[in-house]
Structures are given as structure tokens and as C-alpha cells.
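S.K.: The structures come next, written out as C-alpha cells.
What follows is calculated from the coordinates using simple rules that are stated; it is not laboratory data. Values in this document were obtained by computation on a predicted structure and should not be read as measured data. Cβ atoms are built from the backbone, for glycine too; each structure is taken alone.
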Structure I
Amino acid sequence: MKIELKDDERIDDLEINNMKIIQNKNGFCFGIDSVLLSDFSKEIKDNSRVVDLGTGTGILGILLCAKTNLGEVVGIEIQKDVAQMAKRSILLNNLEKRFKILNMDIKEIISKKNTDLQKNSFDYVVTNPPYKKLNTGKTNENEKQFISRHEITADLNEFIKTASFLLKDKGTLFMVHRPERLVDILEEMRVEKLEPKEIRFVYPKINKSPNLVLIKAIKNSKPFLKIKEPLIIYNENGEYTEEVLKIYQKI
């Protein structure tokens, strides 16, 4: 299918199952955090219903369609032009029957009735939410980058509360975030009946502090937390480690 691109857009090859994605050259492009989260959540079972809160370009949903046999993934994105770009990526990959984009505010999911987003109706929630609290971090980003990185339209509590609302009993949440927010994340999860089950820290190099954390939580589950082995991104030569290369499907 021929997809029209705007002057500031490009198509990137995801190098897995011939999947591609449209991205804005000047906007927020996906990073390794989305790739790692897609690998962390690849245990998603066949024919499951999945919702991606803050889907952005749709990268996570596209990767999960490539890596799993999920039945349906619904991506929620508040920025209209970004949501439209994600929809065109879905058409580009012929995923219309598996991947749907809803242009809406996640804060409205609980308060407004939507036939696609019923309470207790999803097997999995995946999310790569904005990491930074409002009024922190860089302020010289363009609007799309700023909304993607900062808790402007919804904060951590709203992402976790909405995830719990949407998940079935014993449903699973997969999240990627920053280690410095870990205490806040675990506290919010417990409040919303999401029990943290697995945590994996991601290190840029073996002698550096972690800069990402992958978290798995299950709704209404008994307490038991497993800290998984660390994930190292670069080796001493500055090249991707073998595990990261495998995740990228390049071995």
C-alpha cells in the first residue's frame, strides 16, 4: 500500500518481519526503551487483548504484533497528528485487523464510556510513559518531544490507575521507566492493586548506574518480587552486547 509522507517524515525499517514505521524527523522518535519493553513483554499469550497507554508513533504495538500472536492491541495517544501518523504506520504494515489507535486523553478512559475500553477487559497493558515530572529536565524541546518526555497530559498515578482499571483480574502490566522513579512506581502500583512481580534494571555499561528499569506487575496477585539479571546495553568497545543484538534481531 502506498502511504503519503509529509515533508518532515521518513519511513524506518524495523528489521523484523518486514515491519516499518513512519517517524517525524523533527519530533519524538522511538528509542531503545520501547525495543527493550517489547522484548520484556513478549510473553504475551496468543489471542490476548492488549492496550498501549501513550502509544506515540505506535512502535510498541507494531513490535508486539511482530513478536507475539496477540489478538488485538489498542493504542491510546493524545496528540492528534502523532495518532494519525501511527494509523498510517498500521496501514503500511497491514495491521488494521490487529492494531487500533484511539486519539484521546488517558485521563478520560475511566470517566467516559468507550466500547473499546471497558473496565476489566484487557489481558495486558504495556506503557512507556513520560519519565519526567513537570518542571524538570530540559525545556528547549519542541512540543511533541516535551509532551512525550514530561508528565504534562497525565502523570504516573494516572497511567497506573488507568492500567489497573483496564486490566482483568490477574492481568499483567509491563512498564519501562527511570530507576529514580522506582519508589513512586511501586507505591502507586500497590495502591492500585497491581503487585510488582519482576524488575529488571538496564545499564548503559557494566560499570555505570542503571538508566532504565523494566517492571512487570499483576493485578490482584500475591506479593513476590523477583529481581532479574541486569541488562547491559554496551560492551567495553562501545558496541551492543550480544543480548541487545539478539533483541534487535541482528544475530
Structure II
Amino acid sequence: MRELKLINYIVCILLALFVHIIYQAIVIPEALVIIGSAEQSGQSIPRHFLIIIKDLEQEICIILFLIGLYLITYKIFQLNSKKYLFNVDFLEDIGSSKVSGEKAILELEKLPKDISSSPLIETLKASLRRYMITDNVQNTSDAITVSVNNLSLKLDSENTMIRYLIWAIPSIGFVGTVRGIGQALSNADKALAGDISGMSQSLGVAFNSTFVALLISLVLMLFLHLLQKMEDSLLINIQSYSEKFLLNRISRR
């Protein structure tokens, strides 16, 4: 688990460095060329893609977007990689006796670590332990419900960073808006004298940062909802699997 977290941190740092290098090598130089060409020809600055994303706030927003997209994609990959478990009957030999329950737990613990630590297997082991202690089907059913609820809370807590990124991106965009408006106001005297180029560029910073931030947050929110839908399906599948392969068998007395 610690190794996975370390890998995630490294990937996030690499994504930030990658975006920064792209900005320094391509986006900012090309945007300055476009701005300089427009000023020399006496035209207004065009609504070019590089002009829209050239500022610091947009760079930060894109970095946070890629980090959030990576975290969501990583979790989706983890969920999909364990889908096949629901097609395997891990409790094929279980009966209604405690002895069979003990054997089932031993067999589950012998599984490879990545499988035995999956939410489905963890739920089955917790339910079987409750059955061995109480020898009661209703208590076993309650244990399944508690395990599923705890898993729901765990999955929700793991999405905290993603939700924070979705909140932070528009906030950074609004910071750019405030900065741009402040710069525009500082150039008000030049605008009154007839030179509105400084004010127009500053207002461009204000509106572009908000536009990029809101657009990115909408896309990231869509992917988060897709992830949450998959997590809800996981909880439902665990509940259904436990009822079908565990409760139905231990209730035959």
C-alpha cells in the first residue's frame, strides 16, 4: 500500500513537471510571438488557444486536472481489474456447519495477496468469522451489511482528494480573475488616455482563467461521477454475491 502511494506521488510530480516544461518550451514562447505579431500589425490579440491557456493560473489548473484524471483513472483500473472475482465461486464447498466455515476462511486466506485483500474477499472473511462466532444466519447477514457500509465509507474517503481538486480548480480560476481585474484597474489611466491595450490584456487574463478553470472542472466532475457509479456497482455486487454464495448456503439446515 505504501509503495502504491509513493508511485502515485511520483506520477503527480512528473505530471506537474511535464506540464511546466511544455509551458516553458512551447505555450509561453508561442503565445508571446502571437501577441507581438498582433501588436506590430495594430490588431487586437486573437482568441488563440495558446493565448487562452498561457497564464500561470491556467497552467496550475491543467496540472491539477491531469492529477485528478490520473487518480480517477487509477481507481477505475483497480475496480475493473477485480471484476472477474464475481464470476468465481470461492465458497463452493461451504456448508451450514462451523467446520466448513473455518475451512472456507483458510482457503480464502491462501489466495494471492492482491485477491485476498480485495473488498469482496475481505467481506466474505468478515462474514464467515461472524458466522463462526454466533452460528446465526441473521448475524452473518448483518455482518455483510456492516462490511458493505464500511467499504462505502472507505471508498468515499478515498475520493476526498479528487473532490478537493475539483473544488480547487475553479478557485484558482477566480484568483486569476481577481488578478486580471486588478491589473486592468491599474491601467485605467492609460485607457482614459486612449491606450486600452494594457487593460484589454489584463481583462483577457481575468476571463481566460475563469473559462479554462470552469471547463476543466466540469470535465473532471463527469469522470468523478463515472467513478462513483462504478463504486456503487461494486457495493451492490458484493451484497448480491454474499447473499447468493454465502447466506443461501449456510441457511440450509
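S.K.: Of structures I, II, which gives -26500 when helix-only ellipticity at 222 nm (-39500 (n - 2.57) for each DSSP H run of 4 or more, over all residues; to 500) is computed from the coordinates?
M.R.: II
S.K.: Looking at structures I, II, which one was semi-axes √(5λ) of the Cα gyration tensor in Å calculated from, given that it came out as 24, 23, 19?
M.R.: For semi-axes √(5λ) of the Cα gyration tensor in Å, the value 24, 23, 19 is produced by structure I.
S.K.: Upon calculation of relative contact order in percent (Cα under 8 Å, 6 or more apart) from the atomic coordinates, which of the structures I, II produces 26?
M.R.: Values: I: 16; II: 26.
Considering all the candidates, the number was obtained from II.
S.K.: Work out distance in nm of label points 7 Å out along Cα→Cβ at positions 9 and 233 for each of structures I, II, then name the structure with the largest result. Don't skip to the end; give the middle numbers.
M.R.: Values: I: 2.8; II: 3.3.
Structure II gives the largest value of distance in nm of label points 7 Å out along Cα→Cβ at positions 9 and 233 among I, II.
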